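Each value in this text was obtained by applying a stated rule to the coordinates, not by laboratory testing. Computed from a predicted model, the values in this text were never measured in an experiment. Cβ atoms are built from the backbone, for glycine too; each structure is taken alone.
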Structure P
Amino acid sequence: MSELTTIDEVNEFFDSAATFLKLDSGTRDLLKNPWRELKVSIPITMDSGELKVFSGYRVQHNAARGPYKGGVRYHPEADINEVESLASLMTWKTALVEIPFGGAKGGVQCNPLELSNTELNRITRRYTHNISHILGVNRDIPAPDLGTNAQTMAWMMDAYGQTYGYTPGIVTGKPVQLGGSVGRESATGLGVFLLLDQIATDLNIDVSKTTLAIQGSGNVGLWTAFFAFKRGFKIIAISDVNGGIYSSSGINIDELKNYLNENKSIQNFPDSDPITNADLLELECDFLIPAAIDRVINEKNVANIKTNYIIEAANHPITPEADKILLDKNVTIVPDILANAGGVIVSYFEWTQNLYQHKWTEERISNELQTIIINAFTQVKELSYKENIPYRKAAFILGIAKVVEASKLRGFLDK
């Protein structure tokens with residue numbers, strides 16, 4: 001595994017784009033460093049009566065283009081370094097797809113799988129209370145991420161509202177009954193699928209003969225698989241935290257969803273063979289979609305990657321060293337700041353609906369999501385072809401350039 005930290009790796013991608021843009025060292029420092037980092041202690045009385053203290057973070061990376069925006073993840077490795085790197089990616093992501101937000105991220109170092117619902121509720125409320133002074137509908141709007149969901153956002157909204165009054169726009173990704181948006185749950189997976197389908201259309205390939213391997217069957221991975229299956233793609237492998245399943249003839253995702261609802265795991269799904277998460281990444285397939293955790297493709301396994309296209313549904317699933325090797329192997333990579341932007345795009349729609357208390361239809365949300373993400377992809381492709389650079393570098397250049405422009409207009413960069 002790379003000795004670089006996650007933020008070092010993200011900044012390596014940033015520096016490559018910044019060099020193309022000819023940004024000076026001062027501008028780079030302004031854009032790379034977070035505007036604010038907050039660490040809080042979260043003392044909780046566990047169901048057993050034991051007092052336990054968790055660590056929580058909120059990193060506000062950049063707000064030159066609008067309020068801070070970014071998810072809150074509950075994970076044992078959600079430390080300040082990881083949260084800072086993800087906040088940085090959010091800044092470039094929101095700029096790339098041209099929605100009026102900056103970038104932020106939050107995290108609590110805990111394992112939600114080992115906590116009861118009541119314990120998660122207590123953690124969420126205390127975390128929200130401890131960071132509430134830097135939140136606001138026009139300041140910083142959290143959302144779900146790894147280990148959190150619509151219920152978590154409902155608790156956050158309620159905890160914030162107990163102090164500041166009813167404020168549905170303070171979070172996105174909340175239940176529809178509490179002001180959430182239809183289409184938000186599936187938004188990230190739908191965005192991944194729309195890019196997949198656009199590439200297939202561009203290449204004029206037969207989707208029924210096009211194989212997909214998806215690492216992760218959480219919210220993003222499963223919805224990506226669902227839309228791809230409906231379109232006719234052949235999903236030959238998918239996994240969860242305990243391992244994966246493989247079928248050379250393709251996996252019926254409708255049946256898998258029913259199985260998952262009943263068994264809470266994809267393990268032992270009928271007419272499939274077990275496979276490890278590591279082996280799934282090394283399958284021969286047309287499209288590989290990492291949709292789980294970061295840094296899963298690295299210098300240790302990159303030589304064994306056998307695919308033509310990688311769509312980064314997860315955040316930062318490929319290290320810089322592996323990225324270079326994959327490019328040398330002519331693997332096309334759709335970067336995370338574009339591939340998984342569907343979630344924050346529909347979060348923007350939800351926030352907008354909350355501001356003027358008017359609901360959109362699911363059809364409108366899907367259509368506008370498609371327009372925004374495909375427009376961003378078109379810009380990335382055009383710059384990539386024009387300058388003969390990878391999609392990732394093109395995406396970072398476009399995103400960073402928009403933040404630089406906003407920073408100059410607001411006077412942060414007096415040039």
Structure Q
Amino acid sequence: MPVFAYQALTRTGTERAGQLHADNLNAAAQALRTEGLRVLKINEKKRRGFLGQDTFADWYATQRSVSNDSLIFFYRQMAFMLRAGLAVAECLELASNQITSPRLNLAIRKMHRDIQAGKSLSVALKKHNDVFSDIAINLVVAGENTGELDVIMERLAIHLEKKSQLRKQMINAMIYPVVVVIAAIGVATFMVVAIIPKFATFLERQNRPLPASTQSLIDGAAYLRENGLFIIGTAIVTTILLFIIYKTYKGRRLIDRILLSFPVFGPMIVYGSMAQMNWAMSILLRSGVTIFEGLKITSDLIANKIYADTMRSASDRVFAGRDLASSIEHRKMPPLVTQMIAIGERTGSLDQILQELGVYYQSLLEIAIKRLSAMIEPAMILLIGGMVGFVYYAFFQALFALAGGGR
């Protein structure tokens with residue numbers, strides 16, 4: 001139970017100071033008034049713990065991250081319990097007994113204490129902005145104003161599910177190519193280090209001129225063996241430099257613009273960004289958030305800096321009085337998005353239009369991922385097969401030359 005330090009005046013006007021245990025701040029103040037004291041100052045006494053937390057376990061929890069799955073489960077729980085008529089404090093108390101994520105569990109317990117002290121849920125959430133995103137905090141503010149917190153919690157769960165689904169689709173699309181490329185590099189390394197040197201030693205002992213294909217294979221393998229460490233070091237340094245550049249504002253904008261121009265991956269980034277942007281804006285507008293605030297919140301959700309900056313600039317234009325469709329116009333913004341948003345603004349169904357756009361672009365992303373997988377599989381087979389085939393071709397040409405059947 002928390003400990004509260006207080007200063008108060010007795011009925012005779014004597015100042016009195018002390019400490020007492022109570023469930024929350026209001027309960028502590030009420031207990032003092034019951035004793036006939038006039039409270040001058042009261043606050044919760046900070047417990048001596050570990051690096052600012054009550055216990056080592058709590059401190060360790062702050063070093064952990066919270067998965068999307070844990071947040072989705074929490075929002076679903078809150079929506080269900082609020083619909084059942086439970087108070088927010090009761091919902092948080094029950095949720096703290098079921099959430100297994102240490103970081104999220106700690107945040108919920110602290111939020112429960114804040115709610116008991118008379119604070120609103122949105123204020124309690126803001127203290128944990130490393131756990132709950134801006135969109136969650138703003139939607140809860142809107143839910144408190146409209147009395148639809150259960151609906152807001154359900155929408156947050158759906159939003160995170162959509163976001164997680166998009167992320168998993170992008171990751172799954174890259175797993176197979178990465179595995180195949182690693183396998184190709186492994187095969188090439190094995191041939192350069194183990195196979196081709198033995199092959200070259202055998203042929204050099206014959207003191208016969210070699211075919212051009214065989215000689216180029218031996219020379220290429222020798223070059224890679226001699227300069228392999230330099231090539232690997234250069235690749236590592238280049239990767240680190242790109243990472244450092246990407247961390248800067250201008251560097252990230254440049255790289256994100258280049259990525260949007262890639263033949264296959266560029267459209268996938270566009271589809272993913274549009275799906276996330278339209279879906280998030282739809283949820284925000286349906287929950288009562290203004291277009292101006294919605295654009296600012298959405299700009300922090302989109303990973304691609306070109307689209308994030310476009311949304312941020314659009315919020316300023318909307319604030320100046322322009323409509324949404326013209327505010328988000330950009331040469332990288334698909335015309336379909338601006339046209340459909342203009343229709344939504346004219347018909348008063350903007351939130352519905354945005355939701356349909358989000359669904360449409362998510363379906364385009366799924367199709368693009370399937371096409372990418374279908375393209376990469378034969379390309380990788382041709383790459384690895386070509387490497388192995390060239391080695392066999394050079395080997396047999398050398399054998400034919402040694403046997404007198406070559407040129």
Structure R
Amino acid sequence: MKEINNLSRRRMLVSTGGAMALAGLGGMGSVSAQSAVPAAAAAKPKALPGYAAWKDIDSMIVHSANTIETRRAAFGSSVITPTNRLFVRNNVAPPSEDIVKDPDSWKLEVGGVVKPRTFTVAELKTLGLQAVTIVLQCSGNGRAWFPSKPSGTQWTVGAAGCVTFTGVPVAALLEAVGGMADGMVYMTGTGGEEIPAGLDPNTVMVERSVPISAVKDAILAWEINGEALPLAHGGPLRMIVPGYTGVNNVKYIKQLAFTKEQSPANIQQTGYRFAPLGAKGATTQASIWEMPPKSWINLPSDESKPIPAGQVQISGVAMGGMSAAKSIEVSVNGGKDWQKAEFIGPDLGPYAWREFVLSAKLDAGKHQLASRTTNEAGQSQPEERLENNRGYLNNSWRDHMVTITVA
């Protein structure tokens with residue numbers, strides 16, 4: 001896939017020391033995590049929207065009715081993100097909650113196959129069952145640290161979580177419909193959001209295409225963390241594409257098609273593209289699909305709350321993107337020196353994140369804590385972000401660094 005390869009080459013420039021070659025893309029200077037946190041995070045808390053009223057408000061930052069972030073210290077240390085603390089991101093307002101009252105009756109139209117047909121969720125449940133633990137992460141997670149101030153929600157680290165989805169493998173569905181039709185290149189999911197009358201559907205429709213290679217691990221999920229999939233997270237049925245950013249995991253999916261071309265919807269054609277600073281999204285630019293390796297420290301992370309000098313347990317999460325996180329390092333002096341940290345807790349597969357810890361003795365004063373990970377494919381988390389017009393795919397370890405006070 002040309003788009004993936006082009007973006008991977010750019011990332012390799014950064015991870016192998018070629019970041020300076022990209023400096024002309026628009027001020028790659030780094031800022032500390034605390035100094036870049038948007039004012040919205042510290043302003044008077046907003047109320048949770050009705051469809052997400054069951055969330056733990058003390059663990060969340062409500063940016064808007066469609067963008068709700070997990071607080072950095074609220075992830076916990078047990079790998080799985082509790083569903084009531086998991087972030088929420090909708091590109092448009094969600095449909096009526098009526099669609100999750102009888103989830104088994106939800107219908108999915110399947111096309112681009114030998115025997116096209118429509119399935120209810122109840123029928124999908126007879127075809128197979130698979131559970132997969134993944135990092136679900138918004139494409140713009142970490143946008144708050146881009147000095148260009150791109151438009152969109154100013155996420156820090158909380159537009160991500162590690163959760164287990166359960167459903168039917170797309171491969172099993174394909175077997176039931178006789179396989180794909182010849183010549184198909186993409187798997188395209190269409191969301192069930194309501195489209196106002198009189199509007200061109202392509203302007204608002206959430207329809208995303210991903211390379212056909214994603215079929216291998218993709219599932220159609222009706223369950224999250226052992227519970228029925230709620231509306232806030234795409235219930236009654238969601239397309240799950242492990243390793244891909246959140247927008248590609250289409251919510252309330254009503255149509256799954258195997259296609260020769262990418263979706264004509266704006267969200268595919270011009271949205272979620274790796275556009276240079278000052279440029280608009282276009283089909284000539286790489287689509288935001290695969291996630292790169294990334295890590296950050298969750299505890300301690302609050303500069304306003306001094307911690308006692310002595311032995312400190314520095315912990316966080318590391319993900320490998322399209323392959324498992326293989327190693328993790330931590331620096332307590334802003335990246336001047338690095339120490340190998342230890343993965344803890346269960347390994348839930350290549351698409352899940354790993355909890356890590358470094359036990360370090362810290363003297364009184366200010367300390368800059370950073371982490372960086374390397375995945376099984378040999379890709380390392382870079383120091384600098386890759387500048388782009390919308391602030392996508394920020395995995396800079398320096399941006400995610402925290403400053404703490406030791407008393």
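For helix-only ellipticity at 222 nm (-39500 (n - 2.57) for each DSSP H run of 4 or more, over all residues; to 500), the calculated result is -14500, so let me know which of P, Q, R that is. Value -14500 for helix-only ellipticity at 222 nm (-39500 (n - 2.57) for each DSSP H run of 4 or more, over all residues; to 500) corresponds to P out of P, Q, R.
In terms of distance in nm of label points 7 Å out along Cα→Cβ at positions 291 and 371, the structure with the greatest value among P, Q, R is Q.
A value of 2.5 was computed for distance in nm of label points 7 Å out along Cα→Cβ at positions 211 and 347; which of P, Q, R is the source structure? It traces back to R.
In this comparison of P, Q, R, the computed figure 30 for percent of Cα pairs over 23 Å apart, for residues 251-338 alone is attributed to P.
Say we calculate distance in nm of label points 7 Å out along Cα→Cβ at positions 67 and 283 for every structure; which of P, Q, R gives the highest result? Of structures P, Q, R, the maximum of distance in nm of label points 7 Å out along Cα→Cβ at positions 67 and 283 occurs in P. To which of P, Q, R does the computed value 21.5 (mean count of other Cβ atoms within 10 Å over residues 147-154) belong? Comparing all candidates, it corresponds to P.
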